[in-house]
Structure 1
Amino acid sequence: MVIAGCDARQDSAAHDARAKGRRDAEQDIAQGILKEKEYPPLPYSLQEINYIKLLKSECGVVREVINAPQDSKEIREEVAGYNEVMHAEIQHRFGADIIQKLRAKAEGR
């Protein structure tokens, strides 16, 4: 016998958050918006700053940093779902290896 408890609710909430992120990305794509989301906010290296600039200048993709008062599994899942769909679209438009190419180019600057 399995008793559904907190873990099942947390898994369901994470699944719902990931699905919301995917829907949000699909809506943005339909509106012509290309964006990467970041959560939690991370310190940027020079290479990451260069990558963000290249992504914007070469592909028109902006980076949105999601701020929240505390670490949240649901927000992590929502951002992961969003980026999963958005990265597929970016690769479809600019080539399957565009993200790797831009990261390599950013390393070389």
Structure 2
Amino acid sequence: MAKATMTLDPLQIRTVLEGLPGWQVEDRALVRGVPVTEDSRDALVEAIANASADSPAQPEVHLQPDLVVIRVGDPAGTGVTPRDVELAAKIDRVLVGSTRDEGDA
């Protein structure tokens, strides 16, 4: 039987959000919108996919005009977990360029 993942309580989530500027909680998931020009969009989506490749949590990426919206959380909406927080932090490192994109060149 798979072990259930603990969800964070509101105080823990508030603390997490202090360390993840730009993220917010919507529908029990971490969500961030990233302004991006159309010519950079594909590279950003690929970098997010590469950053999350080994993670048990997987992001949803939604494309809007001039914006990429990233959602990290259980699609069933069970709540924010430590795995979600780890993935959001990893994506943030990609967004600021401190992690190299290791996709195909």
Structure 3
Amino acid sequence: MLDALTGVVIVSLMMAVCLATVKITRSQARAAADMKDAKALLSSLMETTPRTPGSYAGKSGGLSYAVEVTETSIGDSHLCEIAASVKSALHAHIYHLTGTRWCAGAPA
């Protein structure tokens, strides 16, 4: 009787550890997928955001974004600094990316 009880306790502990591991793994997989989607959106925003000064915002899937475009003049050159932020609805993580591009109407 004692041997059977010991066996049940050992199996129960092993199952508890396995279930906790599965839960952690799923959470990390969701966070990794979220980060991949945020990186893709940030990259897309850098290429597709209008190169005119202003603020832009929106949603894409489970992500919301905000982009701020500011113009800087250096001599005859006009550069636009693009600062993009993406926030995940699921994990409340915020991802940032900043870049500089030629402004609209500026020589490329």
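We did not get these values from a lab; they are worked out from the coordinates using the rules stated. Note that the structure is predicted; figures quoted are calculated from it, not measured.
If P(r) over Cα pairs in 10 Å bins from 0, in percent is computed to be 14, 39, 31, 12, 4, 1, which of 1, 2, 3 is the source? Intermediate results must be reported in sequence, preceding the final value.
Details: 1: 14, 39, 31, 12, 4, 1; 2: 15, 48, 30, 7, 0; 3: 13, 29, 19, 13, 10, 7, 5, 3, 1.
The read-out was computed on structure 1.
Using relative contact order in percent (Cα under 8 Å, 6 or more apart) for the comparison, can you identify which of 1, 2, 3 gives the largest number? Could you put the intermediate results ahead of the total?
Working: 1: 41; 2: 32; 3: 20.
Largest calculated value belongs to 1.
When helix-only ellipticity at 222 nm (-39500 (n - 2.57) for each DSSP H run of 4 or more, over all residues; to 500) is calculated, the result is -16000; to which of the structures 1, 2, 3 does this value belong? Please report the intermediate quantities before stating the final value.
Numbers: 1: -22500; 2: -12000; 3: -16000.
Attributed to the structure labelled 3.
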